[in-house]
Structure 1
């Protein structure tokens with residue numbers, strides 16, 4: 001049995017279904033298989049082109065895909081890792097998110113990020129400014145999105161969770177401290193612990209309880225007790241299996257689901 005630890009929230013398991021190099025039927029099937037296996041959340045991503053493999057391969061738009069998955073699934077929460085704020089007016093993005101939330105029956109998570117894949121910007125006619133300007137726009141748009149969500153009729157079916165992706169210590173983690181319900185980052189357990197310390201410092205500055213922010217990270221391998229212990233030590237409670245098309249092999253997922261259930265029952 002896993003070691004008992006003090007936790008502020010239960011462990012959750014998510015699967016990312018990256019929509020590249022696959023027909024939509026394959027993507028929908030992957031989401032349904034993840035739900036059937038016991039995953040808590042299904043994410044996709046917000047890219048217009050594949051960023052691995054054939055650069056001209058198949059790809060589908062993020063939010064319209066999530067609207068379809070909202071109809072196809074019954075239980076899992078849904079969202080993107082992450083929606084790029086540069087691609088949509090913030091008021092429109094809030095309205096689209098609210099609409100998917102209603103289609104899903106209140107299961108939508110709004111993932112937000114500054115964007116990084118230059119081709120997405122250039123081919124669709126968006127400027128690709130330096131990272132400082134992209135982060136400035138993220139900081140500017142998040143409160144606009146939250147305000148618009150509160151003024152829509154009908155409003156979202158719950159206080160929509162906002163997930164912010166990134167780990168920049170000077171800007172991104174301050175945005176996380178100010179606005180995020182979930183923080184998604186990458187790195188080793190050592191790196192995540194250090195970034196968590198930085199985030200807690202920003203929370204103290206802005207007057208936010210850091211325990212209000214769920215910590216999320218990606219993994220790419222099957223269950224091991226060492227990795228599981230490292231995740232708990234880093235105070236990660238949302239573990240995301242990142243997969244992309246065309247093949248979605250979830251054979252390692254049941255072991256992580258069992259681990260989640262054992263930790264949450266302890």
Structure 2
């Protein structure tokens with residue numbers, strides 16, 4: 001009996017490790033594998049609690065939201081390259097920032113040329129390598145939120161579950177990319193604002209050059225799609241952590257408010 005019991009315990013431990021890594025055992029389908037990734041993507045928009053409950057059950061695959069996000073991001077980027085041009089977008093950002101104009105005016109021709117090349121490369125790498133960079137950002141965000149909901153609110157969330165929640169909660173961002181792509185085809189190239197390319201926040205009501213930098217920064221943070229994502233994220237981490245919804249919302253919106261205040265304060269100091 002003891003060898004048999006030890007074998008059962010070993011199998012159970014192996015299954016728990018595989019589940020926490022987002023890898024489903026071969027026999028999982030026979031016991032009800034839950035939703036497919038396509039169903040989780042669809043439910044994120046129509047019944048998000050179903051998606052997050054499915055993640056809590058151990059279905060933690062997140063590669064489909066990654067692929068969907070990458071596709072829409074690349075569509076926007078290549079449309080911008082064709083209709084606006086990376087250099088034009090960068091020139092617009094300099095024109096909208098008086099301090100950047102001052103730095104460029106004080107630079108030598110060689111320094112301006114080198115600065116333009118570096119900025120162009122950084123912009124292109126940021127877009128082309130976006131999915132890889134995003135994975136690192138999501139990993140850090142997942143660690144912060146896991147620690148917050150577990151230690152601050154008595155949750156029991158695991159890293160793999162929070163990581164998957166972050167990717168599904170990101171899905172509303174595809175609408176920003178869609179709107180940005182539409183804007184690219186209708187806006188004058190010299191008016192395109194790469195830092196705020198989609199009309200989803202209060203920043204579109206203000207002139208980025210004439211408006212106080214702190215006020216403009218605050219306006220851009222009041223963003224419909226961002227708030228949608230935060231609501232999904234708060235709901236998701238509360239579900240996978242087994243806490244009240246209010247705890248998830250407080251954790252997520254608390255960090256958002258802190259980051260917003262830092263951004264606005266920095267804009268006030270440097271603006």
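For which of 1, 2 does distance in nm of label points 7 Å out along Cα→Cβ at positions 55 and 167, calculated from the coordinates, equal 2.7? For distance in nm of label points 7 Å out along Cα→Cβ at positions 55 and 167, the value 2.7 is produced by structure 1. Can you spot which of 1, 2 the value 3.0 was calculated from, given it is distance in nm of label points 7 Å out along Cα→Cβ at positions 79 and 239? This figure was derived from 2. Taking 12, 42, 36, 10, 0 as the value of P(r) over Cα pairs in 10 Å bins from 0, in percent, for residues 39-182 alone derived from one of the structures shown (1, 2), identify that structure. The structure behind it is 1.
Of structures 1, 2, which gives 20.9 when mean count of other Cβ atoms within 10 Å over residues 95-102 is computed from the coordinates? Structure of origin is 1.
When distance in nm of label points 7 Å out along Cα→Cβ at positions 111 and 143 is compared over structures 1, 2, which one is greatest?
Going through 1, 2 one by one, distance in nm of label points 7 Å out along Cα→Cβ at positions 111 and 143 is largest in 2.
Just checking, which of 1, 2 has the largest value of mean count of other Cβ atoms within 10 Å over residues 159-166? Biggest value here belongs to 2. Given a value of -23500 for helix-only ellipticity at 222 nm (-39500 (n - 2.57) for each DSSP H run of 4 or more, over all residues; to 500), point me to the structure among 1, 2 it was derived from. So the calculation was done on 2.
Figure out for me which of the structures 1, 2 the number 15.4 belongs to, where mean count of other Cβ atoms within 10 Å over residues 47-54 was derived from the coordinates. Going label by label, the one that fits is 1. Each of 1, 2 could give Kirkwood radius over Cα pairs in Å, but the derived value 21.1 comes from 2.
Every number in this text was worked out from the coordinates using simple rules, so none of it is lab data. Keep in mind the model is a prediction, meaning the values are calculated, not measured. Cβ atoms are built from the backbone, for glycine too; each structure is taken alone.
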